[in-house]
Structures are given as C-alpha cells and as structure tokens.
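*Asks:* Below are structures written as structure tokens.
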Structure I
Amino acid sequence: MENTEQLRYPIGPYQKQENTSPQLQKEWIATLGALPSWMDASIENLDEAQLKVPYREGGWNTQQVIHHLADSHMNAYIRLKLALTEDNPTIKPYAEAEWAKLIDTEVVPVNVSVTMLHAMHRRMVALLQGLQPHEWERTYYHPEHQRNFPIWEVVAMYAWHSRHHTEQVRRLRERMGW
C-alpha cells in the first residue's frame, strides 16, 4: 500500500529545474501536448460517483483535479503570453485550493475542462514551439515567491504538473480496480 506522501506526490515533489536545453524544451512541450489525451484516458468510463472519489484521504476528488488542471494551465498560458509581451510583468497569484471548492467544479462535467485543456494546450504548444531561443529566457515576477520565473522554468514546472496529476488519477483507478 502506498503511503500518504506517495499518494500525494506519485512522481515525487516538484524539483526546481536548474537549467534548460533545446532537448529538454522539446520534452516539456511534448508532455504538455500529451496532457489532454492523458486526461481523456484517465477519466474514460468513470461514472459520477467514481469522479467524486478523492485520490487520497483529504485530497481532491478526480473531478476537482481535472477542473484544477484547466484552471491552473489557463493561468499558466496567460502568464506565458504576458511574459512574452511585457517586460517582466508581475503576475496575479490565485487561491487554487479555494478555486477547487467553487460551485463550477461541482456542477460542470469534467469533459468541459478536458475540452478546455485540448484547446488551450494546442495553442500553448504552438506558442512554445514557435519561441526563439532568447524568448525562453523572458520572465515574469511571482509576488508569492518574490522572484522572477523564466519561461523555460515555468514550462518545466507545468510539464511536471501534467504528469503529477495524471498519475494521481491513474493510480486511484489502479487501486480501485476501475
């Protein structure tokens, strides 16, 4: 049986990426491009009751995880565009745990957020594939962390985030025999 930490971080906690390379950038973009299909597979044939099962005790249910991915990656996409069009903009943090409790995550079917991920990631991947080498170094300022984030670090983080939540749902299905 997996322990609480393994359930919470099935691929391990995020480790800050220390550098970048064209090869790493391609891998991160490929992961971002794959996420929507991973979500399709992760929720295939799950019923409403199964979507309400938390991936761990005290954790979000699958429905909240899916809606969180759409919310989080929508914010990431906007932040990337801000970093590409403004000089080191200060981004607006949001209370992701509170967003996960809002009524839309309860009443809107998960396929709406998966559809959003398909559309948004198609645009995000096209944007990232078109970046010039120097654009990967553009930054935004995150006031909660009180530091600048280069685009390449943000992309690395969201590639991890994609794998992280996919594994939470996949392992829940595996444990439950769905």
Structure II
Amino acid sequence: MAKVKGKFITFIGRLMTLYKEQKKKADEAIYAKTGKHFEELEPEEYYSAELIDFALKAYANASPTGRKAIVTMGRNVYPLVNRTVGLPPDKIKTPLDAILFETENFLVDHQDDGGVPVIPRKILTAEDRHVVIEAPAPGYDPLLYKGVYLGILEMLGIKTGKVEMIDQNKAIFDITW
C-alpha cells in the first residue's frame, strides 16, 4: 500500500469533530496501526494510505452528506498545504499553474512502498480554462480529487469552476473554469 503524509490523516480527524462516535472508532483504528492518535501523527511523516482510506470512509459514513463529505475534505487539501508548507507564489499565477503544481506536489505527499503504486498524474488536455487529468488515488477513494481541484480553483478566487469525474475506473477529471 502506498504511503501518505500524516497531516492529511490528522486533518480528516479534525473534520470529524462533530461525529464523535465515528471519530473515536477511526482514532482507535489508527492507534492500533501506528501507536499514535490522529493528533499525534507527524505532519510530514509518511503513513500507510490504508489509514487515510479508513478515515475517509469513517468521515463519509458519519456525515449526512455521505460520499460528498470526501469532496468536502478534498476542497480543504490545498488550503491545508498552503497553511503547513506554503505554496510557491512565483510558480502559481493561474489555475493551470496550480493544477500543474498539484501534479508535482502529489508525488511529494505520497510514497510508493511496493503495494498499490503511486502513479504520477497524467495531463490529457491542458487548454485555457480547461484541463483533463488522470489522477488515480493510491489506495483510497479518488473522489477526494474532485474536491482537491475545486478547492484549488476556490483558493484562487474562482467560484464558478466545475470538476467532473468522467471516468471512475481511471479517475479522469474534466476541470473547467
């Protein structure tokens, strides 16, 4: 199974604050696997992607919005990255720049450990105000990336952006703004 940085797992735990019972169950499972609770995970250390998968499922199961909660989580990823390690303002001037940065940063936030591979993003179309990208998630729900791309657009002040997963098997997203 691939590995992902702890800050993303911890962040899901924080989003689950309203769902105390589900959060407690998820925290117990994370503790059983790591010997650490949500808040004790090292933000920049890598942990099995099965933990983020478990936490995302627990969050979606607890939320009245179901799997839409996974999109909500994704919308908050780049604001979290910006708060923790920052985004390079010299590299991100347009939405396309930000999406291309995500393709690089994805590989920084994940590690392949011989299980589910970390597959680099594949840009299929890159035009003004339109990107089609293949973005498989290594061992967790790729619906998270619908939210990631919406969150990137929103962070840049674009409220009318649209992200559609046009192929669930390959996790291909059509992004327009």
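Since every read-out is calculated from the coordinates, none of them should be taken as a lab result. Worth saying up front: this structure is predicted, and the values here are computed from it rather than measured. Cβ atoms are built from the backbone, for glycine too; each structure is taken alone.
*Asks:* If we compute mean count of other Cβ atoms within 10 Å over residues 42-49 for structures I, II, which one ends up with the highest value?
*Replies:* Values: I: 12.6; II: 16.2.
Top value of mean count of other Cβ atoms within 10 Å over residues 42-49, among I, II, belongs to structure II.
*Asks:* Suppose you compute distance in nm of label points 7 Å out along Cα→Cβ at positions 50 and 146 for every structure in I, II: which one lands on 4.7?
*Replies:* Working: I: 4.7; II: 2.7.
Matching structure: I.
*Asks:* Computing distance in nm of label points 7 Å out along Cα→Cβ at positions 74 and 106 gives 1.0 for which of I, II?
*Replies:* Working: I: 1.9; II: 1.0.
Derived from II, not from the others.
*Asks:* Can you say which of I, II returns 3.1 when distance in nm of label points 7 Å out along Cα→Cβ at positions 90 and 162 is computed? Walk me through the intermediate numbers first.
*Replies:* Values: I: 3.1; II: 3.7.
Label of the originating structure: I.
*Asks:* To which of I, II does the computed value 1.08 (Rg/Rh (Cα atoms, Kirkwood Rh), for residues 82-129 alone) belong? Don't skip to the end; give the middle numbers.
*Replies:* Working: I: 1.08; II: 1.03.
Comparing all candidates, it corresponds to I.
*Asks:* OK, next. Tell me which structure, out of I, II, gives 24 once relative contact order in percent (Cα under 8 Å, 6 or more apart) is calculated. Could the numbers behind the result be given before it?
*Replies:* Details: I: 38; II: 24.
Going label by label, the one that fits is II.
*Asks:* Given that mean projected area of the Cα convex hull in nm², derived from a single structure, equals 9.7, which label among I, II identifies that structure? Provide the component values of the computation, followed by the final result.
*Replies:* Values: I: 10.3; II: 9.7.
Attributed to the structure labelled II.
*Asks:* To which of I, II does the computed value 3.2 (distance in nm of label points 7 Å out along Cα→Cβ at positions 18 and 58) belong?
*Replies:* I
*Asks:* By the measure distance in nm of label points 7 Å out along Cα→Cβ at positions 98 and 122, tell me the structure among I, II with the highest figure.
*Replies:* On the way: I: 3.4; II: 2.6.
Once distance in nm of label points 7 Å out along Cα→Cβ at positions 98 and 122 is worked out for each structure, I has the highest.
*Asks:* Please compute FRET efficiency 1/(1 + (r/R0)^6) of positions 34 and 66 (r between Cβ atoms, R0 = 25 Å, to 0.05) for structures I, II and give me the label with the greatest value.
*Replies:* Working: I: 0.95; II: 0.40.
Between I, II, the highest calculated value is found for I.
*Asks:* Now a separate question. Taking mean count of other Cβ atoms within 10 Å over residues 10-17 as the criterion, which structure among I, II has the greatest value?
*Replies:* On the way: I: 12.5; II: 18.5.
By mean count of other Cβ atoms within 10 Å over residues 10-17, the leading structure of I, II is II.
*Asks:* Match the computed value -20000 of helix-only ellipticity at 222 nm (-39500 (n - 2.57) for each DSSP H run of 4 or more, over all residues; to 500) to one of the structures I, II, and report its label.
*Replies:* Working: I: -20000; II: -14500.
Structure of origin is I.
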